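Got some structures for you, see below.
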Structure 1
Amino acid sequence: MTIKDLSTKLRMHHVPIVLQMVLNVCLIGMALVLSVLLIYETWSIFSLIFLTNDTTVSYYQFTDELLVFFLYFEFLALIIKYFEAKFHFPLRYFIYIGITAIIRLIIVDHDDALHTLGWSLAILVLIGALFLSNLRQTKESH
């Protein structure tokens, strides 16, 4: 093995480490931004409930705000689990986020019955995937 081959091998070994560090720094930055947005969304929900005297605020607006709050919360939980699982994103958290996002979409845009049925079927497929994922995880733990 020549010195050139050895230096190339050492550089190639450092590339994944550097990329992992960049990913971790970006995820920490994203977690900070999501935390600020979560606090803002919490204040928005609080002011919508307790500080607004406007009676035209609909339940749809409140539910929309609440589901956006849960989306921020789930993304933060996903980032936390990424670091707890030693740099691995658990699949079921992506499924939870997908289900919450589709529910929000149905609540906000439910004018067309066929689209709502399609989104409902998408939720059913995601729940099936979640069941299979948890079934596989249960088998691995035994």
Structure 2
Amino acid sequence: MIKNNKKRAVNILSIFFGVIFLMAATNHVVNPTIYNPMIPHFIPTLFAHIFAVLAEVLVAVLLLLPKTRKHGAAVFTVLMIIFLPLHIWDVFRVENHGNPLIKNMTVAVIRFVIQFFVIGLGIWMFKIKKEKSAIISI
């Protein structure tokens, strides 16, 4: 019963994050300029947009397809870890009045902390899917 609830939760989260990532990828193409303040000056803007779109579509597809959700959870987690320095950078831009994306320090810190929660969710989703794969392969 508990395993079924965990699997159901992972499936719901996979669909939720898959749809969110598809929407984000679409928005990167339709309205890329809103993401420009998030891109550090040392990263070429076009490269950042292309990387984001490709990564977000990859994660979305992997999470939305039931057979690839384990891999989707792993790639999702890695992507959230890759984006973590951007959240740290934004917190310091608030502190130093350096034109941050999030103008309020409290909100920037909350967003930073939430990123760890999301990373933890990705790890948990991967572990649940990994358990399922191990059970099937026995």
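Values in this text are rule-based calculations from the coordinates and carry no lab data. These numbers come from a predicted model, not from an experiment. Cβ atoms are built from the backbone, for glycine too; each structure is taken alone.
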Worksheet, complete the sentence: Matching 25 (relative contact order in percent (Cα under 8 Å, 6 or more apart), computed) against labels 1, 2 points to structure 2
Worksheet item: Computing mean projected area of the Cα convex hull in nm², for residues 13-92 alone gives 5.2 for which of 1, 2?
Response: 2
Discussion item. One of 1, 2 was used to compute FRET efficiency 1/(1 + (r/R0)^6) of positions 21 and 125 (r between Cβ atoms, R0 = 30 Å, to 0.05), and the result was 1.00. Which label is that?
Written reply: 2
Discussion item. Suppose volume of the Cα convex hull per residue in Å³ works out to 175; of 1, 2, which structure was it derived from?
Written reply: 1
